[in-house]
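Quick heads-up: structures coming right below.
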Structure P
Amino acid sequence: MKFVITFLLALALASTTLAGPQSTIGGARLDSDMAHQVRSGWPSTSYEWWNKGKRSLDWALGGELVYGPWSGAWDDPRIAFALYAPLRFHLWNRKRPASKTDLGIRFTPGLMAGSAARKTATVVARAELAVPVTVDVNPKLSVVTGAAVPVDLGWIEGTGFTGAIPLLVRLGVEIKGGPKVAPFILMEVGPGFGFGQGSFDVGLAARLWAGTTFWSIRGK
């Protein structure tokens, strides 16, 4: 951990420009009109089609193959497919000589359907609120942090209605790997609250992905 902190500090001090890699997981606005994101890890593999909207809005459509707890804890399907639509609003930025910080707010409604166990159906609706933060510390590197709160309400055949509300802290990096590509790693971890059928429990929630954002050929 000490090595990582020292490395990031050295990059920040050596930075000569504020602009880091294009971001789809942080709080900075899109640079191009369109971008694509693919990622895989736990609990899912997904694709997102991002578009630059008007004023402070960026929006996307996503599809996700889910094979673990969708929210990071409790709602654990055997296999499922989800559709969702992130809306990201850029709220604030601050420029310094060696860094630039962008703050946003993201709302993501979604719906998942699949099998919770063999021959057992499940349907889960989601409303996720996140506060993504991007810190450009180098022309080729951005640190991503912030928080995310997915609220999942679902129904499992033979069990009834259940819910999950994790409180997740985000930590990741985005790297400018080329003129039109930016690989990233993102981890989210925190307490997860599960409820249903008159019971309530608390456990560890975690989500981890590695992926790539790449620019559309037709994007500016």
Structure Q
Amino acid sequence: MSQFPVFSKSAKYKSRYTEVAFGLTLISGCRNLFNLPGFDQYKRKLLRKMRRRETLGQITDRIEIYEHFFESFGFECPLPKHLKRTVNSGFPRYNLMVDTHFMAEMCAGILVAVCDYDYFDGKLTLDLAEEGEICVGMGQRDLMTREGEIVLRDEQGIVCVLCQGADEKTRVRDNTRNVLFYAYAVPEIEARYIKEGLTIAAETMAEFGGGKIEGIEIF
């Protein structure tokens, strides 16, 4: 069993983004499997629900809010392209943990990250970046922050830049056993959608990955 992460928001973050939600869910003892019996049917059920006209309209509205937020920092939001692809072709197929991340994002219309909890170092803090901080992103890309960007830190440094992506250190692997999903709201995104997406992630990993939900917390 893994201990649920210790999390806080910095004073800088709270002063700028009062009451903007952030959520975490940890599922321990998982297996990152492929071609699971029943998983495709499960995905199709969620996809049908997501594609309903009223639901899809609400999801699209939320994703547009994220898109405008990203644009305010000069970055392209990946969510609109993910949504278009999902509506046209269904959820992608990579592995259980990555697929679950996409399902949580698209079904709730929020921004979700998936990572290997065992590679974090200590407490987590949601913070605002200084100009020019560097994080090694997925695929060994150097991510350089702009002043005021939202970042997630562990005790060793930045592990995710909201508008640029998560780091290489904490990426999920084939042998990941303790998986952490975290979700960012931005202004105008209600906390209930963060909980909705993380609940999908947690319940999917518990059912298909054999994991135990250690908690779903919205801050």
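For structures P, Q, which has the highest computed value of distance in nm of label points 7 Å out along Cα→Cβ at positions 184 and 208? Kindly include the intermediate steps, with their values, before the conclusion.
Values: P: 1.8; Q: 2.6.
If we compare distance in nm of label points 7 Å out along Cα→Cβ at positions 184 and 208 over P, Q, the biggest value is for Q.
Given structures P, Q, which gives the highest value for relative contact order in percent (Cα under 8 Å, 6 or more apart)?
Details: P: 21; Q: 36.
Once relative contact order in percent (Cα under 8 Å, 6 or more apart) is worked out for each structure, Q has the highest.
Consider the structures P, Q: one of them gives 13.1 for mean count of other Cβ atoms within 10 Å over residues 32-39 as calculated from the coordinates. Say which.
Details: P: 18.0; Q: 13.1.
Answer by label: Q.
If helix-only ellipticity at 222 nm (-39500 (n - 2.57) for each DSSP H run of 4 or more, over all residues; to 500) computes to -2000, which of P, Q did it come from? Numbers along the way, then the final one.
Working: P: -2000; Q: -12000.
Computed on structure P.
To which of P, Q does the computed value 12.5 (mean projected area of the Cα convex hull in nm²) belong?
Working: P: 12.5; Q: 11.0.
Working through the options, I get structure P.
Hey, distance in nm of label points 7 Å out along Cα→Cβ at positions 72 and 160 derived from one of P, Q reads 1.9; which structure?
Values: P: 2.8; Q: 1.9.
Answer by label: Q.
Just checking, which of P, Q has the largest value of mean count of other Cβ atoms within 10 Å over residues 48-55? The partial results should precede the final answer.
Values: P: 15.0; Q: 11.6.
That would be structure P.
We did not get these values from a lab; they are worked out from the coordinates using the rules stated. All of these numbers come straight from a predicted model, not from anything done at the bench. Cβ atoms are built from the backbone, for glycine too; each structure is taken alone.
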